[in-house]
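What follows are several structures.
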Structure 1
Amino acid sequence: MDKKLPSDASRRRATVFALVVAFLDSIGAGLIIPVVPLLIEEVGHMDLGDAARIGGTLFALYSLTLFACAPLLGQLSDRFGRRPLLLLAVGGLALDYVLQAWAPTLGWLFLGRFIAGLCGASIVIANACLADVSTRETRARAFGLMSAAFGLGFVLGPALGGVLGEFGTRVPFWTAAGLAGINFLFGLVFLPETLMADARRAFYWRDANPFGVFRVFLRFPGVLPYAGILALYFLGSSVYIGVWAFWGFAKFDWTGTIVGLTLATAGLSMALLQGFGTGPAVARFGEHRLALIGLAVAALSCVGFGLLSSTLFVFVLLVVHAVEGFVHPTLSAIMSKGLPEDSQGTLQGGIAAVQSLSALIGTVVFTQVFSYFMSPHALIQSPDVAFFLAGGILAFAFAMLILLIIRHHASDKANPIEGMRIP
């Protein structure tokens with residue numbers, strides 16, 4: 001039996017606000033990217049090289065905090081409802097940007113990144129809102145719209161941040177704080193509660209533990225392999241977070257403007273495809289096949305970037321690479337169908353924890369690989385090795401999904417994860 005959904009008006013309002021949260025949060029995160037190195041230099045009184053190392057540590061702190069806290073917020077939202085937790089996260093993010101805009105020392109910046117990691121779990125609760133107000137048939141499309149909103153905001157954020165940074169390193173932080181504040185006020189007036197009282201579940205600390213949250217995957221045998229595939233996807237795709245700009249500087253002698261244009265091209269292409277293409281593509285290919293297509297393109301794109309010798313072809317491949325954006329929403333939708341409605345927040349917390357941990361590990365690994373193979377001590381000097389390694393990881397994820405589908409067809413089941421909960 002399908003779940004009982006909130007009223008149509010509440011569903012529309014919740015969907016709009018969840019998408020606005022993703023959009024404004026990603027703009028805020030993107031706004032500060034161009035000026036973070038300069039702000040670190042300013043408050044730490046250090047050169048750019050030392051600032052880069054501090055920036056890496058700040059990223060690690062943010063990722064670890066998000067990994068640790070996202071399951072807690074997801075679990076709390078399953079117990080107390082989405083609205084209070086989402087407002088708390090969005091409001092906290094506004095205060096955090098104020099703190100970082102004011103920060104007089106590096107210690108305050110580290111505190112700011114800690115709070116940002118805590119409040120960054122707002123996307124977890126927003127995804128749970130979408131799960132509450134969607135049906136099994138529309139969930140993949142809803143998650144695709146969420147990814148598109150996040151991607152579009154991340155396209156606009158860095159470009160706007162670069163312009164605002166000309167007026168001072170702290171101006172983008174104040175702007176991000178204003179956007180988060182507007183987001184909070186908008187939610188205070190506009191956001192309804194999406195989790196009905198009879199669908200809430202008891203709070204369990206074992207599920208809120210950043211590692212205990214993985215129990216949600218263990219309770220559903222068919223979900224666990226998809227979580228592993230998603231982890232490999234996040235791990236491989238983190239190569240772009242870690243080395244993209246450095247790779248462009250080393251291989252093509254890019255300027256900062258070209259780096260920004262490549263990021264804008266990738267983000268806009270992926271956002272448009274996810275927003276307008278996920279629903280029709282799922283209807284045409286099905287979620288499993290579409291995830292396979294996305295993983296294949298992801299793996300081939302990494303290898304392709306390593307083989308390209310022209311910036312022009314990089315831009316072309318970035319547009320094709322957008323198909324990779326189908327992987328996250330389709331696998332999330334498949335997993336969501338295997339869980340009861342009172343565990344959707346816990347699932348989204350688990351997925352966010354997997355993403356944070358995979359991105360943290362991947363960023364460290366790929367930056368180290370890039371650094372080693374660019375050093376004079378390496379047997380082979382090349383900026384491309386990190387991309388070849390990422391391509392291999394993504395190809396392995398593709399192979400795992402192939403085997404999972406084969407096993408599914410061999411067992412002759414319509415849904416490989418439906419109804420397989422362990423008591």
Structure 2
Amino acid sequence: MRVTHLSNYHLFGGAAVAANRLHRALEKQAWSNHNVESTMLVGVPNRLETHRPEPGVVYLANNFLAEQTAFGRFVAERLYFLPYECDNSVRFQFSPARFGATLDFHPAIQQADVLHLHWINFGFLSIDGLRSLFSLGKPIVWTLHDQWAFTGGCHYARGCNHFLTHCRQCPYLKKPGEHDLSARVFEQKQKLFGNARVHFTPPSHWLASEAQRSALLRGFPFTVIPYAIDQAVFCPVDRAEANTRLDLPDTSKPRLLFGSANVTDTRKGFKYFAEALTLLHQQHPDLAPEILVFGKGRSYLLNELPYPVRHLGLLTTEDDIVAAYNAADVMIVPSLEDNLPNTVIEAMACGTPVVGFRTGGIPEMIDHQQNGYLADIGSAQQLADGVAFLLTHLRPETLRQNARQSAEARFSEDVVARQHIELYYKLLNE
């Protein structure tokens with residue numbers, strides 16, 4: 001059985017990382033007497049990584065001309081949306097899917113028994129391109145990494161519930177109306193999904209519930225399958241070794257970690273992280289943590305934090321990311337909307353307890369006061385309470401063990417890969 005995964009990016013962004021980890025997990029199963037061959041068809045190479053060959057990964061943009069063409073599709077997609085956006089903060093949070101590549105005759109598509117879609121926006125696949133793939137008659141699995149598949153174009157609905165009936169009056173648009181861009185994209189998707197045979201695999205029960213309530217997808221089959229992680233790589237390591245890897249001094253001070261692909265993304269909630277630290281400083285003057293931050297960009301709020309901050313920048317190797325989790329005592333994930341954050345999975349696999357908001361799929365990952373702490377969404381005070389609870393816990397090693405054990409039980413490569421293989425065979429037999 002040949003499975004081809006489609007993802008615009010290889011290792012850039014959480015969805016791409018999750019897709020690549022599933023591809024790797026399936027490749028390992030192939031060595032365990034499972035007749036499965038996994039290929040990952042990627043739209044564009046990741047410029048933030050060295051271009052090293054990886055088994056089973058094929059780039060659509062595999063030469064200079066193809067890269068320029070792919071970039072042109074990305075630019076065309078953004079320029080098409082530009083007159084509609086309400087402001088530049090939403091520029092990359094709405095995808096009209098007007099432009100995309102034609103993939104029908106690519107060898108990785110032609111040879112596949114099953115097509116598995118991941119994050120396919122930003123000029124990789126248009127709605128017309130999706131329709132062409134659906135018309136091939138091959139079983140389609142689609143991992144939902146956000147809400148885009150069942151909205152009129154936004155990746156996260158920000159509390160808007162128009163997708164339950166018919167998208168319109170979109171808050172992302174400069175001129176929202178009954179027949180605005182979101183309404184038109186929604187109607188294009190209605191036609192796309194009209195006769196489609198797609199099995200959706202959201203990683204969280206929260207996202208599954210949202211999709212099943214939506215007007216576009218409520219009639220489709222769903223199987224919730226979480227993300228996989230290599231727990232031989234993401235694992236507890238000696239703190240001194242982690243410090244050395246990141247050139248951090250050995251210290252008895254506790255460390256708090258915040259990480260995101262883009263620190264300045266308002267959805268990731270850095271503002272609430274900063275507010276929580278101010279409250280912690282006021283209410284627990286005896287605690288004096290050091291702050292570690294990794295990710296693209298620097299929030300202006302970094303300069304206002306009441307504790308010393310070390311900005312680790314964008315960590316591009318798994319070894320560096322593992323070191324960051326192991327150098328910290330607590331991971332803070334104050335996302336306002338999120339599916340199944342890789343940062344939570346990675347931290348727990350490294351034995352680092354997590355404080356996060358009760359939103360999206362995060363409550364499915366954190367067992368309150370067992371391997372982390374759950375705060376009400378938007379409550380900086382409860383975030384501060386969670387940090388204080390974890391830093392003053394009488395048995396911190398128990399928290400770390402619980403975090404690791406929960407990651408082993410829920411996100412192991414073997415468990416997640418087998419769930420996908422069973423689904424692929426089921427769809428082929430149908």
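Rule-based calculations on the coordinates, nothing more; no lab input. Just so we're clear, the structure is a prediction, and the values are computed from it rather than from any experiment. Cβ atoms are built from the backbone, for glycine too; each structure is taken alone.
Tabulated data
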| quantity | calculated |
| --- | --- |
| Ranking 1, 2 by relative contact order in percent (Cα under 8 Å, 6 or more apart), the structure that comes out highest | 1 |
| Origin of the derived value 60, 48, 36 (Cα extents along the principal axes in Å; candidates 1, 2) | 1 |
| Winner on mean count of other Cβ atoms within 10 Å over residues 234-241 once structures 1, 2 are ranked, highest first | 1 |
| Test item: helix-only ellipticity at 222 nm (-39500 (n - 2.57) for each DSSP H run of 4 or more, over all residues; to 500) calculated as -11000, pick one of 1, 2 | 2 |
| When FRET efficiency 1/(1 + (r/R0)^6) of positions 18 and 202 (r between Cβ atoms, R0 = 30 Å, to 0.05) is computed for each of 1, 2, the largest belongs to | 2 |
| Per distance in nm of label points 7 Å out along Cα→Cβ at positions 162 and 370, the highest-valued of structures 1, 2 | 2 |
